[in-house]
Structure 1
């Protein structure tokens, strides 16, 4: 016959791992409850503060790594004397590592661009909506395959 009742199971002994305040299971643990909770809360609080500090530093380093470098920021400030560009001519500058094109447009160029049908444009917007002063066309060249 097979016996399905096991009464020979040994109960594990955890006395070595228990705190002295709660070692005796016949006594109430209420007197030491506040001290034990204080310790647990203190450890949890210190761990939380340390984790938040490390997380803040990691996020700060990650965000700062994506910002522009000092040499790029130094190149980002450019002043152009528009009065030195004759009508009908254009100049090219380097701004933040990208080409910046400035064209002093003639009256006929302004009229020609204003006459373009919006349906023909990939990004339909009137020329007068794109510029502050119609005689100047300022364009930045963005390379789509090299960055």
Structure 2
């Protein structure tokens, strides 16, 4: 079973949305039913719910994020993941400081999807529009990731 890990700062906005959106995309593709998807935050406080705006933004996609609970990134998660997709270059660098051996499997989401070093906008503390914008960025990148994960 392949294991994909999404990482951001607090695991209540971007990485939680990425995890839920990607699960939803994989659900309709039988060839990907052996993929485990998870998210975590570099500075997350364990067991916090997703932000209200993230929940609302995903409700618009008919995806329920209400049961999500944040978790802090662990060395074990890094070790077990086949692919780690971060929301920013700073997140990627933090992971590589924790686990230099993760270099070949750790990328920013946009780097893996589009071969460009750009961050996913952080909507934390913004209105629902900021969350919709981040959701759209994430979703666009994930649509590219789907086509690339067969090779991980």
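Readers should treat all values here as calculations from the given coordinates under stated rules, not as data from a laboratory. Keep in mind the model is a prediction, meaning the values are calculated, not measured. Cβ atoms are built from the backbone, for glycine too; each structure is taken alone.
Values for this structure:
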| quantity | calculated |
| --- | --- |
| For FRET efficiency 1/(1 + (r/R0)^6) of positions 3 and 139 (r between Cβ atoms, R0 = 30 Å, to 0.05) computed as 0.00, the structure of 1, 2 it came from | 1 |
| Structure (1, 2) behind the derived value 2.68 of Cα Rg over 2.2 N^0.38 Å, for residues 19-106 alone | 1 |
| For 15 (relative contact order in percent (Cα under 8 Å, 6 or more apart), calculated) the corresponding structure among 1, 2 | 1 |
| For 14.0, 39 (Rg and Dmax of the Cα atoms in Å, calculated) the corresponding structure among 1, 2 | 2 |
